[in-house]
Structure P
Amino acid sequence: MNDLPLTKEKIVDAIKTVYDPEIPVDVYELGLIYEINVYPVDNVYILMTLTSPSCPAAEVIPVEVEEKVKTIPEVNDVKVEITFDPPYTQEMMSEAAKLELGFL
């Protein structure tokens, strides 16, 4: 058993390894992650969105986020929920993502 506390930083680091297949920026920097909560016994809840409801990777990205977070030894369980409220806009991207995609 790992005695290190589960931190949001560890979760964010795992999420940053997930990319939208059509965009060369990770889903965290894209602004697709709305909420990360760690509950007792190291259960993780992630509320996220997709770039659009018809996103071709809609089936893949949430599963990949869940799988990557589950690789953290301290994590007990992960629930990823998708929402489209508020709808995603490019303004939600980090400065790094905007730079990478040429929006700055």
Structure Q
Amino acid sequence: MEKERRSAPRVRVNLPARWEGVLMRISGSISDLSRTGCFVLTGGEVEVRELIWLEISLPDQEPIQVWAEVVDTAYEIGFAVRFNSCSDEDQERLLRYIDSILASQPSR
């Protein structure tokens, strides 16, 4: 059995997103989100270790903007990122959003 590498709880979401890397600026959606990173469903291509700018649209709020590093890619599906930096306000809104989803899920 493979050891879980993630250090933060993940939530399944379907959030619109836009991102910009070295070669592209494209839309996608976030399917998996945690305090430390996310998975971006998109047709765009990136390289592992590439730094991207990512904008995540939260429901009924202004979008969150973060700098993130690509940590894994899934050809023609998308890529996983680890968040590097964002404003304190955006980080707090992200944490509140994730906590609200976790609180609404039944205990396992």
Structure R
Amino acid sequence: MTLLCSLDEITDGEARGFEINEQKLVAVKHRGELYVYHNNCPHRSIPLEWMPDQFLDFDKNFIQCSTHGALFRIEDGECIAGPCIGDRLDTIPHRIEADQVYIELPGAMTQK
């Protein structure tokens, strides 16, 4: 497992981008739960945000691709609107331990 961040670095209702081992990630805290995905739109294989840490739609209910407006459910990463309906964001396995968020990346060196 690799340390991503402290849990309090992500405010509820917000998202934050990270890059670890050359992999771009997005973490979203929504209704008290944390979700972590690869920051990669399945439609064009490009990053989702239009500015640093700007991943959510106006109402902060969905992850939104800045390039074509696709909307992804925060809870499971499924695309519900846009050109990639039915596709989903790649989930990053994670766990929270002592208020630290650890992720599991394929090929990543473990640090703890």
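Read the figures in this text as sums done on the coordinates, not as results from a lab. On a predicted model such as this, the values are computed, not experimentally measured, just so you know. Cβ atoms are built from the backbone, for glycine too; each structure is taken alone.
Quick check for you: by distance in nm of label points 7 Å out along Cα→Cβ at positions 11 and 75, which of P, Q, R is greatest? Mind dumping the intermediate values first?
Numbers: P: 1.0; Q: 3.4; R: 2.5.
Result for distance in nm of label points 7 Å out along Cα→Cβ at positions 11 and 75 over P, Q, R: largest is Q.
Hey, Rg and Dmax of the Cα atoms in Å derived from one of P, Q, R reads 13.3, 40; which structure? Spell out each step's value before the answer.
Details: P: 13.8, 45; Q: 13.5, 43; R: 13.3, 40.
Derived from the structure labelled R.
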